[in-house]
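Pasting the structures in now, so scroll down.
No value in this document is a laboratory result; all are computed from the given coordinates. Predicted, not measured: the structure shown is a model, and the values here were computed from it. Cβ atoms are built from the backbone, for glycine too; each structure is taken alone.
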Structure P
Amino acid sequence: MDEDLLLDLFSTLPAVRIKRMFGGQGIFSDDLMVAIVISGEIQMKVDEETRSAFEQAGCTQWAYLRKGRPVPMSFYSLPEEALDDMDEMALWAERAFQAAKRTAEKAPRKQRAKRKSARAEVIG
């Protein structure tokens, strides 16, 4: 999908950047992934607080196949009307951004591996 179009669609969010990934494009705001473009379709980040709004709007959950079985992801399609109405788009983008923030807050922080100090062993 055209990068300039994506930047316009997500322009209401802070520090938006587009990154190539998974054969598509990831859309990031403040270094949080808020959406992904797969096969030309925008998939928005959801969490338990926003999932029902996407489902009520008729959006579908993105899943990929692994070993022939679908693996559902925490991304839902964007309602088509959002592409034609920037106010509507801003609402969905904000929902995805807030879901990404909540998800990041819940994720355990990676801890650095403790280095083992070398100790001399006295023999004898």
Structure Q
Amino acid sequence: MAGEPIVVEGADELTRTLRAAAKDLDDLGEVNQRAAQTLLEKANPRTPRESGALASSGGVATDGDGATVTYDEVYAGVIHNGWAEHGIDPQPWLAETAAQQESTLVDVYVDHITDVLGRVRGL
């Protein structure tokens, strides 16, 4: 009992746009960069300052797996984490900012995902 074939309109467009979305979601380099830059900007006012060199040395480094907030001053880690043997108390401005700004940083990714999925069309 063969009937008329069922034609699904929009399936090709759905397939094409889903593939594009998968590719966009697989490459998060730009989004990682944006999230790290956001963290750097939010942390800047909290960065310890004597000469201002530490605060002005902040930057963002990216690779295939993510992005990292970096500081070029060699003593950045000592200031952030402390050094008990030398009487230097920790001043974890970056870690504290990351914890306080968690929802802002998550929103960077949520906005990207929402944008990508909003471009899916078909059916």
Check the numbers for FRET efficiency 1/(1 + (r/R0)^6) of positions 11 and 35 (r between Cβ atoms, R0 = 35 Å, to 0.05) across P, Q and tell me which is largest. P
FRET efficiency 1/(1 + (r/R0)^6) of positions 27 and 75 (r between Cβ atoms, R0 = 25 Å, to 0.05), calculated, reads 0.10; among P, Q the input was structure Q
When distance in nm of label points 7 Å out along Cα→Cβ at positions 3 and 83 is computed for each of P, Q, the largest belongs to: Q
Name the one structure among P, Q that relative contact order in percent (Cα under 8 Å, 6 or more apart) of 22 was derived from. P
Tell me which of P, Q gives -8500 when you compute helix-only ellipticity at 222 nm (-39500 (n - 2.57) for each DSSP H run of 4 or more, over all residues; to 500). P
Check the numbers for volume of the Cα convex hull per residue in Å³ across P, Q and tell me which is largest. P
